[in-house]
Structures are given as structure tokens and as C-alpha cells.
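Each reported figure results from applying straightforward, stated rules to the coordinates on display, with no laboratory input. Because the structure is predicted, anything quoted here is derived from the model rather than measured. Cβ atoms are built from the backbone, for glycine too; each structure is taken alone.
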Structure P
Amino acid sequence: MKTPIFEVKNLSYSYAGGIPALNNINLRVMRGESVALVGANGSGKSTLLRLLDGLVFPSEGEIDSAGMPLTEKALQNAAYSREFRSRVGLVFQDADVQLFSPTVWEEVLFGPLQLGVPRSEAAYRATEALELLGISHLKDRPPFRLSGGEKKKVSIASVISFSPRVLLLDEPTNGLDPHSQGVLIDFLISWVADGNTLIFSTQELDLVEELSSRIIVLGMEHTIVADGRPEDFLSNADFLLKTNLIHEHAHRHKSLVHRHQHAHEHQHAADEQGHGI
């Protein structure tokens, strides 16, 4: 029997003050899966990614990663921490949270060096990651002077550079223009095809359909309300409305009122201007 990349058992997590974020989560993720975490704001998607990356730890229940318990105590062991951090990488939704180095080059070089990769190999990986994201021309720029989309690309490159086998992406296309989104999606499709594992949160149902082999839907009670193939859920309008993944607007055309279904948190083209690369 194959060992899951992640196995989550009876997991619950609460913020300070006892505010619930996740409630009795059970799931397995196997190698090579591309898993989309979807749900309305506040359902716990980002929190689950942080738990899988070992940045926070369950209030109840447990997480195993590659057959080993993922705990605060385990990560205090240098050998285990290095192995886990070299295998699993998280890209935050807000790139400003992730970027801290004086230049883009130093940012992308940092991860491999921290994991003990020889400098020549680290430089090769950093160069490859920059080229892959099409941002080699930014290598000498300070990250804080970049646009939102450029920052997002740098944050992704800084994780790709240490060659993880598992990518955790929180709203990966947030802040990217359509061309950059396409480049990223093409990369992720080929990356998963090579046997790697992808878990990403999103509210863009088109991205779910294009990129994922599995969808996990989190409800407003912070539990899993659906888990399966995207095609089993994305065509079910009643289910999507019930789980706040789409919503209806009332539009008046002269004397007629029509109700139309819209993808959750859709943006009009005018909102996109000024946020791309």
C-alpha cells in the first residue's frame, strides 16, 4: 500500500480566543495528485495549507507526512526539519509576507542555501527558477519595488528553487495578469505530470477545472462538505450556490428582472488594470 503524502486525522484548529478555523478534518493526499481547496472566505483553506506546511499545529487530531507525524516536536529535530522543508514548499497568498531579501536573486537563492545545497548548485537552481517564471531581468531589483504580479512570481520562484516534491499554493493566480496565469498553469500541469504533488486554494472555478484532479470543498462550518472529482461538482449549480462558490445577481432590464449565476468573487476586466506584470 502506498504511503500518503499527507494523512489528516480528526483535525481541528482554533485561533486565539477559541475562534474555530477547521473542524474534524479527515483526508488523504497521494503522490501525484493535484488537489484544489475551495470554499468561501473564512472556511479555512489558508489555515489548512499552513497546517500542512508545519507553520501551525492542530488543536486536536494529527497530521502525518510521508508516514511520519508532522508535529512541533518533530520539526525541532534538525534532520527531520531539513528533510521536510526540502520536500514541501508553501507559497503564501500575499507575497509581501514571504519576501524579505535585498534583491530578487538573493531571495531565490536563500532557500537552497538554507537547506545545505552547495552554492554552485543553488545558483543553478535559482537561475532555472527565474527563467521558468520569466523574471531573470528582475534578479538585481529589490522585491519591495516590484509590482504585485512580479512579487508573486518571485515568491513562487523562491519556493521552486529548492526543488520540493510537494507544492502548497494559496491563491496562486492572485495578482497575475492573464498571460502570467497561463505561464504558471502550464508549469504546474507539467510539474504534476512529473509525479509531483500540488495542493492549492482558490475561488476561481475555471482554475479548478483546468488544473485539479480532485476538489475538496470546505463549508462555512469549517468542515469538508465534498471531496471528489471536479466534474462531479462543478456542473451542479444548486451545490455551488449552497456552498457559496457561485452567487446570483438580480439584474433589471426595463420591466424585467433576471437572475444570473456568477462565479464567486469574480472581477471585471477594469479591476484587473494596473495589477499585472
Structure Q
Amino acid sequence: MLTAIVRSVAGQSRMLILVEALLLTVVLGAADVWTGSEFSFSIFYLMPITLVSWTLGRRSALSIAVFASVIWLWADYAAGHTYSQPLIPYWNASVRLGYFALFAILFARLHDNLDRERDLSRVDPLTGVQNRRAFEEFAGREVERAVRYTRPMSLAFIDIDHFKQVNDRLGHQAGDELLSEVAATLISTLRSTDIIARLGGDEFAVLMPETDSQAAVAALEKSRGVLNARMQSNSWPATFSMGVVSAESPHTTLAGLLAAADRLMYEAKRAGRDRIVQSSDLGVGLPGDSGSA
């Protein structure tokens, strides 16, 4: 039930979530007063703390923990609890505060760790760009958006020519440095809105939203020029073959676009490598299509 509640409020504003948590705490305190001393509501006070820890973070959760302790103290007095010493209820409130605060910190840290693990599972550990899994997720949504609103988009499939020679002659460390350099160059020369991923080995993909054929080729030619310059400066015998598929009215899937761009990349290799082959066929990505140089 708690999971369902968290999911239902995840899209709300921070202020609204905080107000809801405060109201829930007050309701719990009122229920605590109404049921008297024979019923304990202690575990239920963790609900608003959990909600805020998971959605707003540790600082807000600690504020709710303090508020919950105060409400519980008020409920004790309002319910008519009596104590042998006047300081006992304040001691109990302090203990509850420590318990609530510890829970808030641990639960917020758990959420942060889960977020970090999820982010790491989507990032290529060598280059820092997205991996295939993340690319399929984010680029897939972008393709769906482009299809729905009939917006232009382009996808590039990039293969490093002679990458095996770099590994064989200079070692795998040099190959890793080359891959990292490629990713860094693509990030610095392309737009922040472009989705860059290492699909595996020496293959990269770039999805370029709101980009027609002419703009895509111009941007990638610029990137290819910078890439080749950095290969030469590092004495790496590598160039780049790119296949670019552009659809002004996309009506295909991400898998279809990747397959079409992959075919165009192999056309670039067959034509002598170190070049871009592109297609602006509106039906790209469908079985049987062939790109045009």
C-alpha cells in the first residue's frame, strides 16, 4: 500500500507532498487521541516520514520526523496519559525523535543508493555515455514523440575504422583511451539534447531530435573532423564511418532506425571508410529499404 501511495504522489509538487505529509501526521495524532492509551499508532507515524524520505529527501524527512514527535507528544497529553515524573513525556518524545530521524536518514540514503545504482546501470562505465539499454529507453521515447507529433529527427550509427589495429599495435589501454576520447568529442561537439550512446565494442549511436537531414550531416561532419584531428594528434590510425538516417515524417521504430543507420554505415565502409552515408527516405527503417549516398 505504501508503494502505491508513493507512486501516486511522485508527480506532485514538493510543497503539496509536504503539506500532505503534515496533514497525515495530524490525522494520525488525532486518531491516537481518539483511541486512547490502549491503542498504539507508533508504526503509522512512519508513513509520512517514509513518503517524504522517498520523494523529497533527507532534510524534508527530518522536518517531518520532528513534527511527528511533537504531534505524538501532544497526543499523549490530549489522551490524558499520566506520568510519575513530569520529564518522562519529554524523554519519550526525544527517543521517538531519535527513532524517526534515524529511520528518515536510512530510508533517504536507501533511495539515493537505488537512484545511483539505476543511473550506473544506464551508463557505459568506460566512456560515461549511455549504454545500449539506456539508449533504447530514452531514444525510444523520443522516437515515439517524433512519430506522434510528426517532427523531424535523425539517427547516426558510428563505427571506428581500424580500431582493431589500435588494440593490436598499441594495446587495449590505448583502445580504451580512444573510446573515451570519441565519447568526449561527441559530447563536446554535439548538442546537449542529442542522445549519445556506446552500443558496444567500437560502435556508437546518436539520436538527434528536431534535426533534418541537412542539419544532421553538417553537425556530424563537424564532429568527424574534430575526431580525426584528435586521432592524428594521438597517433591513432583510426577514422570514422557513419551511417545517418533522417526522417522528416518518422513512422518507424527505434529498432528500425538503428537497422537502417547500421546498413548505411556499412555502405560507408564499402565506399572506402572515413565518410558519412545518409538517407532522407521518409520510409527509413522498414524492411527492404536501402540508403542513398
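Quick look at the values:
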{"item": "Value -10000, calculated as helix-only ellipticity at 222 nm (-39500 (n - 2.57) for each DSSP H run of 4 or more, over all residues; to 500), assigned to which of P, Q", "result": "P"}
{"item": "Of the structures P, Q, the one that 7.9 was derived from, the read-out being distance in nm of label points 7 Å out along Cα→Cβ at positions 34 and 162", "result": "Q"}
{"item": "For -0.65, -1.23 (log10 I(q)/I(0) by the Debye sum over Cα atoms at q = 0.13, 0.19 Å⁻¹, for residues 26-137 alone, calculated) the corresponding structure among P, Q", "result": "P"}
{"item": "Given 40, 32, 25 for Cα extents along the principal axes in Å, for residues 74-209 alone, calculated: source structure among P, Q", "result": "P"}
{"item": "For relative contact order in percent (Cα under 8 Å, 6 or more apart) computed as 15, the structure of P, Q it came from", "result": "Q"}
{"item": "Which of P, Q leads on percent of Cα pairs over 36 Å apart, largest value", "result": "Q"}
